[in-house]
Structure 1
Amino acid sequence: MNTERIDAGPGGASHANELRRGAIEMSLAMLMSGTIGWLVVSSGQTPWNVVFFRCVFGGATLVAVCVALGFLKKRYFSWRMIGLVALGSIAIVGNWLLLFAAYSRASISMATTVYNTQPFMLVALGALVLRERVSASSIAWLAVAFIGLVMVVRVEPAVLAMPGQYLEGIAYALGAAFLYAISSIITKRLKGTPPHLIAMLHVLFGIAMLAPFARFADAPAEIGGWADLIVLGIVNTGLMYVLLYGAIQKLPTATTGALSFIYPVVAIVVDWLAFGQRLAWLQVAGAALILLAAAGVNLRWRIVPERAVR
């Protein structure tokens, strides 16, 4: 019997290597994402300062990347492109501010879990703005996520959360997810623009927007705080975006969606190891439902007979 492999040829081997490299890049990018909350909390800075310095150090890194890749050329720029990127930057910067503010109020674990409701907001905005059809399964998964969210918000953890501000932190995380969905809708209008260039402009606009609100007098007094901010900007922003966009170009959408769930899992583990945050059983169950529902939407799992709902 002939057992020759289909991908035995040079082309198949090359494609397999590209998929493997993309999977490694995506996994590393998600591992980096999972440590962002730790760096933010450890820096001891306000969300305004954290996001400002993230933009500064991340911007410097992404400028160098775009120069190396030849993206700083006139043909990539237009007034329409700059206007859309500026709007997207407002959404991205607001997204970071709300998410980072949520960490100290609702804990890194809960903020990250609730933040992963963003696929549903993207589906809703796609239906409203882009007139995309919503499947019955997406609506069913939304119901599952809502049940999980109700379970999450009914318990206030004692560790790390500010007394009485847990629900405020949950609201911030939901707001961050909504702003991320808005930025994604805007980015869809920028087809043909290199994603590294979009990321670079986002953080450069962010520097200009946040400079008036940054409290330079409260900047870290010790090297440890600066190290957190530098790593957050260079590694967890500049390098992470390079790996993330490189992976997206190599991997099928389903694989990208599946690997993206490394991020919340790592964030929950880091929160437990670094800060001793232990979730109540009801929160664990609720978080599991939210992540399951988000996976169902991202990977397009069907749980009801498929039909379009306007």
Structure 2
Amino acid sequence: MSPQRNPPGKPKTLDGFVSNANASGANASEPSAKPPSATSHDKSHMYEMCKEMCKEMSEKILERLDERFDAFDTKLQSVSSIQADLQNRMVSQEQATSALDERVEVLEAKYEDLSRYASQLQTKLLDLEARSRRHNIKIVGIKEDSEKGNPTDFVSKLIPELLGERNFPSPLKVDRAHLSLQPKPAAGDKPRTIMACIHHFQVKELILRLSRTQPMVYKGNKVLIFPDYTNEMMSQRRAFRDVMKALRDGGVKHHLRYPARLHVYWDGEEGTPEVFKDPAVAEAARLRTERDASTDG
């Protein structure tokens, strides 16, 4: 006789087994002709059922774990692939950064060389421009149209008239002259400046020296004569204006030499001048000298 099994379609679970056991116990409580007794056959049947249920449960648990591990393995492989890609990109970026650093170092060195070279060229260019104007003078205060269309001849006759013909025993030679490149002013406005190139440099220096020592008037208008400096040089020379005014008020002898060098004679003309290239340094020296003089006094 084969052992009794669960009906078809009945799940083989521990709950089913307990239910069957309870049902068996209930049936045993009813009056029957044969009293219940535990036989080896029943025990074997129960053991087989428990073993089969444990096996099925283990298989289901393992199957579920396999599914989850498979999903986890797939995600882990995806993360590993992304990490490998990021690592490769990081290595590539590090190599690119290193290459850029090397190129930047080379460019910085070249920039310093080019900057130094450009500064030298600019200095030479300014010097050449200033030298090209060394024979030039600027005449301010002459009314418009006084030159009557011939400024070169006009200037050659104007200078001896303003500064005295006795100072120019020979005719003044002017290479060229022209009005400043500005629109013609309206009547009553400030006239344009006359630019003139004196042929001999010594004569040009004489004109400037005489113009600083005597007033000049032409047809009732005050006339001024200045050297023709570049804009950069004029800016450098204007920077000494305040300290030169303070020195002049203090009675200190000084001269502004070409191109922009302030010579200060602290001990008078007979002493050795102190030369300043920076207005701030000159001002500091002036204040220090005044402070020392007040302390000694």
Structure 3
Amino acid sequence: MNLLPELAAATEPTLLVISGPTAVGKTALCVQLARQLGTEIVSADSRQFFRELSIGTAKPTPEEMQGVPHHFINSHSITEEYNAGRFEQEALALLQELFQRHRVVILTGGSGLYLQAVTEGFDALPAVDPAVRQQIKAELEAGGLEPLVAELARLDPVTHARIDRQNHQRVVRALEISRGTGRPFSSFHGQTAAERPFRTVKIALNRSREELYERIDQRMDQMLAEGLEAEARALYPYRHHNALQTVGYKELFDYFEGQYDYTEAVRLLKRNSRHYAKRQLTWLRRDEEYQWLHPEQLTIRG
């Protein structure tokens, strides 16, 4: 599939969205496309925003960026509370500026919620009695995350399938809305897409399961060889921040605390990364606007 002639001839602002699961090959492809189109890249990877996280987020190096401007990489600190709502506001303001210089801008990442924030916006969520959230947090402290995840599976299987179920803040938020309103959290999303002053073209990348899982395992081995354990040890004092409630760090934090040995930590890193990829694919498949391609099917040169 050759998108370049169509994109190069665009007469209206066009946002090219390139998504897909972790390790599918988004970074290299987007850099090549950006170089061909003479444009810039906006990252919607919710972990690459943070300056302190590098190895464990597969953040592109300056060499991998090949001189292409990348936005929202190293833009925030893990000590900041950052969410998709703030990203929506900041990314839309940036796009307004970028579209004055480029007809086409690339938005890329595997964080479906953050991609949706830019392309569609969110439906307003109802106010819920703060006591509901306080009760859920008390249950989290007393019994851990597993019972809350099981409850979410009963109340809202759609959200249960989509979100990072190791991220306690997202689980608590989904349960807060589900309990407080009597309706699934997922029922409040995707009802009405916001109007945007640009056209959107959505591409989702995927590979065969065997190929993707092999790439994920190889990536985790590479991260460990590059010093992921040392990076995680340096971040351990900040482990309670939301940015670190994520695959690639939590497994090592639990290893540091003696919950299992190093061999088991590596096994969990790979297994949980594969599970994360499955959740990313589940999220993307709900959006019928995505065109699904193997990275090699998207022709680079026009």
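Since every read-out is calculated from the coordinates, none of them should be taken as a lab result. In this text the structure is predicted, and so the values were computed from the model without any measurement. Cβ atoms are built from the backbone, for glycine too; each structure is taken alone.
As an exercise: helix-only ellipticity at 222 nm (-39500 (n - 2.57) for each DSSP H run of 4 or more, over all residues; to 500), calculated from one structure in 1, 2, 3, equals -20000. Which structure is it? For helix-only ellipticity at 222 nm (-39500 (n - 2.57) for each DSSP H run of 4 or more, over all residues; to 500), the value -20000 is produced by structure 2.
For mean count of other Cβ atoms within 10 Å over residues 255-262, which structure out of 1, 2, 3 has the highest calculated value? Intermediate results must be reported in sequence, preceding the final value.
Working: 1: 18.0; 2: 15.5; 3: 12.0.
Looking at the calculated values, the largest one is 1.
On relative contact order in percent (Cα under 8 Å, 6 or more apart), which of the structures labelled 1, 2, 3 is highest? Spell out each step's value before the answer.
Numbers: 1: 42; 2: 12; 3: 30.
Across 1, 2, 3, relative contact order in percent (Cα under 8 Å, 6 or more apart) peaks for 1.
Ranked by distance in nm of label points 7 Å out along Cα→Cβ at positions 79 and 183, structures 1, 2, 3 are led by 2, which has the greatest value.
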